[in-house]
1. When Cα extents along the principal axes in Å is computed for each of I, II, III, which one produces 53, 37, 22?
2. Match the computed value 0.2 of distance in nm of label points 7 Å out along Cα→Cβ at positions 48 and 64 to one of the structures I, II, III, and report its label.
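Bear in mind these aren't lab numbers, they're just calculated from the coordinates by the rules spelled out. Quantities reported herein were computed from a predicted structural model and do not represent experimental measurements. Cβ atoms are built from the backbone, for glycine too; each structure is taken alone.
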Structure I
């Protein structure tokens, strides 16, 4: 299937939603960190999924995943 729109592309949006839905599984694999909140910004040109974490010492951290689909090469 050829991609006709990249701002954002349907595949980028799907990936962002899947990552957002996996937050519980992601948290179980994080050592000494708890996921406090997740923001899923699927309307951005390149969707982002932002994780707000709290470590075992009570310090907050943020991880941002930016989803970028490379243009099709047909």
Structure II
């Protein structure tokens, strides 16, 4: 969870500043994602894919509930 100060600092950033920060974090993290034996790297990326799929599933479920709720109005 981000601190209120961090959230406020992000809100004050321009879109280009947020993109620059995002790209910098990707550049810094990539060597760590690729470090280690191939099996460890494969598992790491599989875990990232699974977490993404879980988040997408939660969003689709929420959207379906909203669609159903709006359809009943």
Structure III
């Protein structure tokens, strides 16, 4: 299953959304990215593929990172 995490700027904050539902707001962009990556790695352990997307204020994509559960379990 594919999970989506989006990092979206809001008025003086950064919103981390999971499947288009707000998860938590952070004051700093770095914190929002760190939490989104941590949540994504947790989903990998459950066997889900993950996509983390950084959006700008207009909703345009700035960066995207895909994590594959198959690659994580190839050891």
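1. Working: I: 49, 19, 17; II: 53, 37, 22; III: 42, 20, 19.
Attributed to the structure labelled II.
2. Numbers: I: 0.2; II: 2.8; III: 1.9.
It was calculated from structure I.
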